[in-house]
Structure 1
Amino acid sequence: MRLSEILNEVETVQVIGNAEEREIENIATDSRAAGKNDIFVAITGFNVDAHKFVPDVVNKGVAAVVIEKNIFPEEIFTHSGVVKILVKDSRKALAQISNVFYGKPSEKLTLTGITGTKGKTTTTFYLKGIYDAAGVKSGLVGTIKNIVGAREEKAKLTTPESYTLNRFFSEMLAEGVTHCVMEVSSHSLSLKRVYGLDFDFAGFTNLQSDHLDFYQTRLNYFLAKKVLFDGLKKEAVAAVNIDDEHGRKIIADTQAKVVTYGTSDEADFVIKNVKSNLQGTSFDLSCKGETVRIRTKLVGEFNAYNAALAFAIAAENGFDFETIAKGIERTPHVPGRFEVIEINGKTAIVDYAHNAGSLEKVLISLRKIIGDAKKIFTVFGAGGDRDRSKRSEMGAVAENNSDKIFVTSDNPRSEKPEKIIDDILKGVKGENVYVNPDREETIAEAIREADENTVVLIAGKGHEDYQEVNGERTHFSDRETAEKYLSE
């Protein structure tokens, strides 16, 4: 594509060079991957500033360089014939460039974005299940995997960078995909990864304290989520959880049509009569003068909310209630999301809960399901190089809602596991606690201590299949480990 065509829709401060004569073959943000006829976008990252690699990519013969720091002599560009593009915000420019380069693919898809602290992954899986039941060719972008036409690949980020997203959408269109559902993380909104995407539907699950190492305050975190709804077009639909205190606030400035879901009679889609056991969940959903009984293999009251959100969006998209209910019922277990494992009369549950709010919600739901006659053993840790304030809160929540807690490591990263565990234990008052930095040994101990009247909750890693220590990742799966020791 001719560079001048791209720049027509990019907010620039200065362009030096002949953009009319340069053809762009690819977009690069990694200098090592940049090649001849590429446009290189220099991003100021948290650990690395790509501006320092600008001379390298110029020497490689890229067609153009996008910078937000005007720190280079003009001769670097003019002598090599590389077009210099100065912008105010490289991330925003990257999104604009990607959108144009790939032919504005999000405008040609029915695109749904789901945001919130918990429930994004499950809700997107429900919507994908509904599309499948309706015979609609669809794609998915999220935490666990990306589905692009017939291709599935393991996800690296909850929401990929803007050029990856637009490439995915372009590939989906090439394979006849008409609908796509994606998770929209707060980071992707703050870092403009989804800037300029044409969302037809947006859903809000809930808001809990999370990512405070990045946002500092819960208000900043909320405002990041709100960006999705503030940017919706008036033809779009925003579906929000009215039971969450942030539900009404998040759509305060949207111009989209708003529909609500929750247990409140004020909701457009009202959740009633929720019943859940370790085999699944069922509930009534009242909407548009009808009541539909919904059944799902997924366990827990919170999954009634996730299913209701998917139902609301699909209904507003014109799918009939019978097809929607069928799609929800057919949706398989989501890896690492309240995943029940029963072997040899013992039960373990693997869940991605990795902050105090999500851990509490999972434990409360579990207690409702199993009653007071059974015990709960909770295995958990806290991630290193992340919000330290949540550690003692997690300790308190786990102790208050469990019969015994097993504190261990969960991606300590560059921190010492013992220091993280000490932070957790500051919130623990009793002595009914087992401590061991070795996660496998801890899971093994919890399962060995448990009997048929005990459920072992293994929280934190969920679908992740690695443990990160001192910058190195080694294979580790909570599910595999649980199955190993349950089978003994």
Structure 2
Amino acid sequence: MNVLKFRRLAPLAAACFAAAVVPVAAQTTLTLTGSSATTLRGGAYASTNFSEQSYVETRASDDPSYERRTLLKFDTHNTTGTNTSIQSATLTLTLAGGSNSETRQLTAYQVLSSYDQSAATWMTRKSGINWADAGGDMGARYAVATATGTAGSKVVFDLTALVKAVVRGDFGSSRYTRLLIVDAGGSSRESYKQIYSDDVSDSSLRPTLKVVTGTTTTAPSGTSTTGSTIRVLEWNTHHGGFGTDGRYDTDRLATWIVKMRPDVVLLNEIEKYTGWGNQDQPEVYRRHLETKTGKRWYYTFAQEYGNWSSNGKGNLILSTVPFYSTDKYELVHNGDRSIAEATITWNSRRITFLLTHLDPDSQALRLTQATEATTYAAAQPENKIIAGDMNAWPDQSSIKQFYKYYYDSWTVALSKGTATAFTGNEGQTKSGRIDYILYSRQSPNLIVKSSQVYDTRDSNGAMPSDHRPVLTTFEVR
């Protein structure tokens, strides 16, 4: 059996507490020059090291031999102390003359592992030591910036949240800021970008991280900005927004999400550059939610076949607060099912979300998958919420497997008289109740307040998906 599993650490919620503070007493600006910059290139070049060049590269391509990523780090370890207050952190890259003309969006991810510049390749991070995930041990996504095709133009990322977490020591004793710059868009020859590296002779062109530090004289009051309740939405999107009227409309589905005011959104059947919409739907939905709510949203996406860097259908978790950690797990039975996992901090409590989508055809296979999912989830931290399109009614064996370890939030709300739906619906999310928000029997801090199945029909009776969404509100104690 081939089990693909790795943990991706991300920051604690940047604003766990709200308080009035006095103005900054003093500020210092550190301008750090990037070091150990190199290009990671896949396919036929997966074992080739590209260090000590005056430029590094990015390119999005369906052909691995043409795909490129930029790897670099900054010394926030020796230049800041663990108690340093970070006011802002801005990464600036300069495009070199070899860049192609197309305007692209580049994404900055944290790199989870140390590496040697002279040995780093698509496959290896140090001599004789492979990356846990080929192409660089990519952690959480922190920022997106626009890169044009104009030589000398700047690409600027806001990395304040990442640098705050790194300097605090959230990721261990090593406090270097390591980055992977990736073009996560669609394959295009014109996506190729050259970026000046730390080896270019003109120091003004090198990658820089401008860090503004300062101290405040008052401490937080301790009032949680997240509140004591959390609204959790689960929805199978029918390939990312194909409605019952046959129309593909991500905006329509996102508008409904916002109407339900969720804090965490769990979406099944999200497509990344497939025939269902041919879009990067994880990014599409992040942008929709940010535009419609005015808030920043964070996400993690688990492609169903376990090839985490590939396009395809999968499970998407979005959150209004940064992830403390994320993980991805491939269910080895049937080979096309996965679990997306994300842990957040809410009301000073850690909550772990696990999102899956079980087989639609075979009850026996669903039981096997449910058993594997509960075995995997048993090792994950409390408080646990496991959700998804389980393709089974509550009386079927696969759901009974979950019920051994998890409460059904809809059933609990029903017993309290706080489960609501609409006329003619008694909790059915499709032809029956097959979409669930379950929470661990061992979760000490989660209390169900209410649960609701929403009527998303328009005036013509059309819905944005062939499933109905379910949302549960928990009190976090």
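What follows is calculated from the coordinates using simple rules that are stated; it is not laboratory data. Computed from a prediction, not measured in an experiment: that's the story for all the values here. Cβ atoms are built from the backbone, for glycine too; each structure is taken alone.
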Completion exercise
Computing Rg/Rh (Cα atoms, Kirkwood Rh), for residues 259-442 alone for each of 1, 2, the value 1.05 comes from structure 1
Practice task
Of the structures 1, 2, report the one carrying the highest value of relative contact order in percent (Cα under 8 Å, 6 or more apart).
Solution key: 2
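Taking Cα Rg over 2.2 N^0.38 Å from the coordinates of each of 1, 2, which one would give 1.04?
Attributed to the structure labelled 1.
If distance in nm of label points 7 Å out along Cα→Cβ at positions 83 and 203 computes to 3.2, which of 1, 2 did it come from?
Source structure: 2.
Could you figure out which one of 1, 2 the value -4000 for helix-only ellipticity at 222 nm (-39500 (n - 2.57) for each DSSP H run of 4 or more, over all residues; to 500) was computed from?
Source structure: 2.
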Exercise for the section: Could you figure out which one of 1, 2 the value -0.85 for log10 I(q)/I(0) by the Debye sum over Cα atoms at q = 0.13 Å⁻¹, for residues 59-338 alone was computed from? Expected result: 1
Handout entry: Origin of the derived value 4.3 (distance in nm of label points 7 Å out along Cα→Cβ at positions 75 and 107; candidates 1, 2)
Key = 1
